[in-house]
Structure 1
Amino acid sequence: MKIAFTPAIYEHAARFVGRSPWAVSRDSDLLFEAHRRAYLEYQHQVIAVGIDIYNLEAEAYGARVEKPEDDAIPAIHQPLLATLEAGLELAAFDPACDGRIAMVLKTGQRLKREFPGADVRIPVAGPFSLAFNLRGISNLCEDAILRPVETTQLLMHLAENQAVLCRAIAQAGLDIAFFESAAAPPILSPKQFRGVELPALQRMLSLAAECVGHPVPCIMGGNTYPILPELLSTGTNFLVCNVETNQQAFVETVWRTHPHVKIRVNLDPGVVACPEPERIYRAIDHLLAIVGDRTNCVMGTGALPYETPFENLRLIRQYLSQ
């Protein structure tokens, strides 16, 4: 059975214009050209317009994204929120003027005009991933253990605030790429995920679906099989099956219980970037055996490293086309 291949292109797009992820993330023309060239080369199913996709909203709230050395991904090193209470008082940002959001929306519109048939989406961070950047991972994990009720309140507040971004995306004629990898085990245990994160995640995905008129994908890295029933309870129509999880059990469970939910079964991005074709072929064969004749699956990758050779993606497409 033929299977679609759709790699995850974020910072890797910057290679197409020969600039650093930092430079491309800050310039509308570079961002457009990077994703334009990446799409022409890879024809991936979703153009997620961004480089450092988890930083946008935190920066719009006032957090500082640090310029990295060389070709590293820009990151936030200093938490904006000194306390949980400070987070509960955060007013929603304005997508029209705060941070880089307006630039990313404009770039998304340009890409949609350039490729009318492409699925162009704007990154939207889930509540825990956003809190991760605003509060700092150590502080947030400590909050989840010692003050779970207040942490859930913070996550719900951030989820409600994300409605302004979701509405702006819909008004721009674009769609939502929803990312929530920071909440996956082992950062949160399955019990913590159910008690602290799930109510806000369900609310966030409901808000996003209301804004664009349909369920949106829930993209979450990490070992998500232990929380698969909870992810399916959100009403999402698309999940990611990562190399860190039990991919065989994940695919079988979704196919048996929710066959309408599409699954992107991921190759290890480190393998995709490696210089060993036979290792890449073995990884592809392994995933093809897991997918079998199931029709709700596509093959993809985790976020491709910046340095991934272009020819490796061509090699994968050629192998799958045989």
Structure 2
Amino acid sequence: MIADRTPYSKYNLIGDMVTAANVIRTFDPSVVNGAAAEIASVGKLLLTGEGSSRMFPAKSVIAHSRRQGWPCTIATEAGRQSQEYALKDWAVLGMSNSGRTAEVIRLFHDLKSAGTNHRYSVTAMPNSTLESLATSGHVLKCGKEGAVAATKSVVEQALYCRALVEGIAGKPTLAGQLSSLADKFLAALALPIDAEISQKLSRASSIYFAGRNDGVAEELTLKTNEITRKRGDFLEGTYAVHGIEESMQADDVVVWIDPFQESEQKFYDVLVKGVGMTVIAVSSRPTLFPTIQIPDAGDLSCFVQLAAGWNLLVEAGLQLDINIDKPERARKVGNEFVG
């Protein structure tokens, strides 16, 4: 339970995760108003970035917008592949904590040269290279993170994107939900994790995260690599029972985010009975599997699911007695622009 880890307060990562709840509580959705009005007139928005700056922030709002049936076309792609696309008639939002991410900066150089006039940036550092290439830039309020794995900045980037797409659609609801969401987020961090679950995670050869393509499971897969040093893989939708079971092992673990209820028996038959592995669910309801049961936050539940996943991974990392602040090879700026 992250929120009650006083003996482990030496870890910046735990402090940043708990601070993320206050980031939610104090977020001001009105910071998007100018950009939202401009992007609404364009009607097409590409969300780009690398790693944690893109996975959860971009994919969570794309899923939400599609569920609501909102008219703005929203897509996401990493910076390098985005350079291959015709984006002159699109609005592009580039996200980078440092503002120095090479792939995003090269894309924005190309966009500026091509005359793409709606270029927006979100960074944690003011006066960055990326902000200088944007027609409008926003700087996060969460402050610098002490650990390599990004957490509180991921939450604030996702809040910014959520407020932005609501503003584009003319359906602002976030402001009235932030206090309750912060409470539920913190509650998910404070959930006690059964010792048997954390031990199985710490002993696993691979930790898989299964779930919707809304950024939660994919982002937690990256955090698996950074926090536990374990091999991780994102299994979108029900991919976990469509062939990959052939290479799974009995000591592997699947963490299933918000399971599809009608698919639970299939997962149990194929993975638990067939492979002999452990499946753990993160859900607001009971499931067939050992379940980290979280508060229901409605259409903002993705934030609470993310917090519960962090809780699981920190417990596994502490079981392994490793420095969860500093991976041996991963860097804070994955690929820094030089030039």
Comparison of 1, 2 by distance in nm of label points 7 Å out along Cα→Cβ at positions 27 and 187 - largest value held by: 1
Structure with the greatest value (metric distance in nm of label points 7 Å out along Cα→Cβ at positions 107 and 123, set 1, 2): 2
Computed 24.6 for mean count of other Cβ atoms within 10 Å over residues 147-154 - originating structure among 1, 2: 2
Answer label among 1, 2 for the case where mean count of other Cβ atoms within 10 Å over residues 155-162, calculated from the coordinates, equals 21.8: 1
Distance in nm of label points 7 Å out along Cα→Cβ at positions 67 and 291 from the coordinates reads 4.2; which among 1, 2: 1
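Read-outs: derived from the displayed coordinates by stated rules, not from any lab. Quick caveat, the model's predicted, so the values are computed rather than measured. Cβ atoms are built from the backbone, for glycine too; each structure is taken alone.
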